[in-house]
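Visitor: The following blocks contain the structures, represented as structure tokens.
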Structure 1
Amino acid sequence: MTELAPTVVTYPDGALTGSSTVTHVTPLADGRTGVVLDSTPFHPVDTAWPDQPADTGILSTPDGDLRVATVVTGGVYDGDLVVGEDLPVRTGTEGWTFVVVHVVDGAAPAVGTAVDAQVDGGLRAAVSAGHTACHLASLALDAALADAWKKDVPTDAAGHPAFDMLAIQTSRITEYGSTDVYRIGKSLRRKGFDTAVFDDLRAVEARANATLAGWAGAPGAIGIHREDTTLAGRRTWRCELPEGTVELPCGGTHLSSLAEIEAMSIALEAAEVPGGVELTMTTVIRVAP
């Protein structure tokens, strides 16, 4: 295989369209085809932490339009391209070249073909809102649980004990919302977390929702800041909260301001599981039309 250059990604800047050149085409196990472009506005699902789903949309070629069913991360090592769930390393691993693979139905355009990329803007907007809400909800939950810690532990971007970081098991971004699952077991209790705080889940929920209500509609800017334009480049989510600016690593897409948010809230549910408690946080957000 011809050596591939890292894909330049424009979605961190909010791009929905772009003109590109096909650099590689690969058959996939399900009978579809993977198309690699030199640059793309499409957000791929990350293999290691698949919280935000992939963009969908269209690749327009001289021979017609191709529907992009999903977009995945690919990695090239020693001349071999590994795609999606088969990728054995995290994006950014040294020695690998990381590319965006657009999964299409039907015959793919030849290498060297010029294409126009068009992302589904409605889906992008809904998922971006959900991702922003997910980050804000995690910060609000950390603040609501701050008094439950009896020992010093790492803190989050806002300076509160980092429950989200220490207990998170899975996070899934949805359209205008998210679902996060946490596990509270012996390890967290040894770090000083008092599970008695969950005896009154509604009180925790109320504290978090009061924080979220104070952020909704505020004038603070939201954006992604990055070191370079490649898929593997480090990206940071930055949000100007009323209490101060917060930053955390993030490779997804987001709203551009707290002012876009009309309302957001969380709901908490706890369940006993072997060795501990599983906490599920469901977040919903409503944005201005």
Structure 2
Amino acid sequence: MSPIISPSELKNLPTENLIILDARAGKDVHQNYLSKHIKGARFIDLDKDLADIGEDAAFGGRHPLPSIEKFAETLSRLGISEGSHLVVYDDKNGSNAAARAWWMLKSFGFKNVQVLDGGFQNAEREGVELSSGEEVFEKTELVKKEHWLLPVSTLETVENELISHSSTIVDVRDAYRYNGESEPIDLIAGHIPGSINIPFSENLDENGNFLKPEILKEKYLKFLEGKPEQLIIHCGSGVTACHTILALDYAGFEIPNLYVGSWSEWSRREGKEIAKEI
């Protein structure tokens, strides 16, 4: 199953076992969901459901993963079962919480997980049926899992891989953030020394939709030519990095490691070197 689904494909999906998740994030996000969402969609919160935010971002970053046990409770509350076909959307072309939800659902063990191409705006333009208010559904009881199935990297792993030159560390933030020109979210501008910058926007066309898999594959083969094949992907807080992991999977690459703590952890950790391109 392709990890990307178009609005027209969504409209034609059988509803049996289909669960749509609204992963829009930001200010007044739940109120926005209540005002208007894809019919049947269930709201999943980036900060509360897709992360377990701690007191100090120097240890885990701004959006650390919740325990897999806690995530299982979230999925059960949302009425998700092992056989569910899951479609996730946000309003940032999948670059925000939708891709993070996709990664976590895949890492939990779900096979049928897709992200809506172009997000909520595209669905609305294409005439996907909308609704408002809360959706009514029954809770389920998922079998608990012992650990995440997809590969993750810690700060220490990233540091060791850079020393050994055995991995390519990819920073998917915008170039101005990587270059150290300014930093709108974290405390310090710059990047992890030795990392390369491939902004997540490289995954999208001029309309904000994912490029075709063959185009993505060609682009990334050029980006990564001559570099170690093992990849560690990061961003600011381990959310947008999942957009590039999604794009790589869509293009047919092996799913790479996610450095969850990302720049928000590295830049706050005492003693870590910071590089700039200015």
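Visitor: For relative contact order in percent (Cα under 8 Å, 6 or more apart), which structure out of 1, 2 has the highest calculated value?
Guide: When relative contact order in percent (Cα under 8 Å, 6 or more apart) is calculated for 1, 2, structure 2 comes out on top.
Visitor: Hey, distance in nm of label points 7 Å out along Cα→Cβ at positions 47 and 263 derived from one of 1, 2 reads 2.1; which structure?
Guide: 2
Visitor: Further question on the same structure: One of 1, 2 was used to calculate FRET efficiency 1/(1 + (r/R0)^6) of positions 71 and 191 (r between Cβ atoms, R0 = 41 Å, to 0.05), giving 0.65; which?
Guide: Structure of origin is 1.
Visitor: Can you tell which of 1, 2 yields 3.8 when distance in nm of label points 7 Å out along Cα→Cβ at positions 55 and 247 is derived from it?
Guide: 2
Visitor: Another question, then. Of the structures 1, 2, report the one carrying the highest value of FRET efficiency 1/(1 + (r/R0)^6) of positions 183 and 215 (r between Cβ atoms, R0 = 25 Å, to 0.05).
Guide: If we compare FRET efficiency 1/(1 + (r/R0)^6) of positions 183 and 215 (r between Cβ atoms, R0 = 25 Å, to 0.05) over 1, 2, the biggest value is for 1.
Visitor: In terms of mean count of other Cβ atoms within 10 Å over residues 151-158, which of structures 1, 2 is highest?
Guide: Structure 2 comes out on top.
Visitor: helix-only ellipticity at 222 nm (-39500 (n - 2.57) for each DSSP H run of 4 or more, over all residues; to 500) computed as -8000: which structure among 1, 2?
Guide: Structure 2 accounts for this read-out.
Visitor: Tell me which structure, out of 1, 2, gives 4.8 once distance in nm of label points 7 Å out along Cα→Cβ at positions 15 and 175 is calculated.
Guide: 2
Visitor: May I pose another question? Of the structures labelled 1, 2, one was used to calculate Cα extents along the principal axes in Å, for residues 159-238 alone, giving 34, 31, 19. Name it.
Guide: 2
Visitor: Computing percent of Cα pairs over 33 Å apart gives 30 for which of 1, 2?
Guide: Working through the options, I get structure 1.
Readers should treat all values here as calculations from the given coordinates under stated rules, not as data from a laboratory. Owing to the predicted nature of the structure, the values given are computational and were not obtained by experimental measurement. Cβ atoms are built from the backbone, for glycine too; each structure is taken alone.
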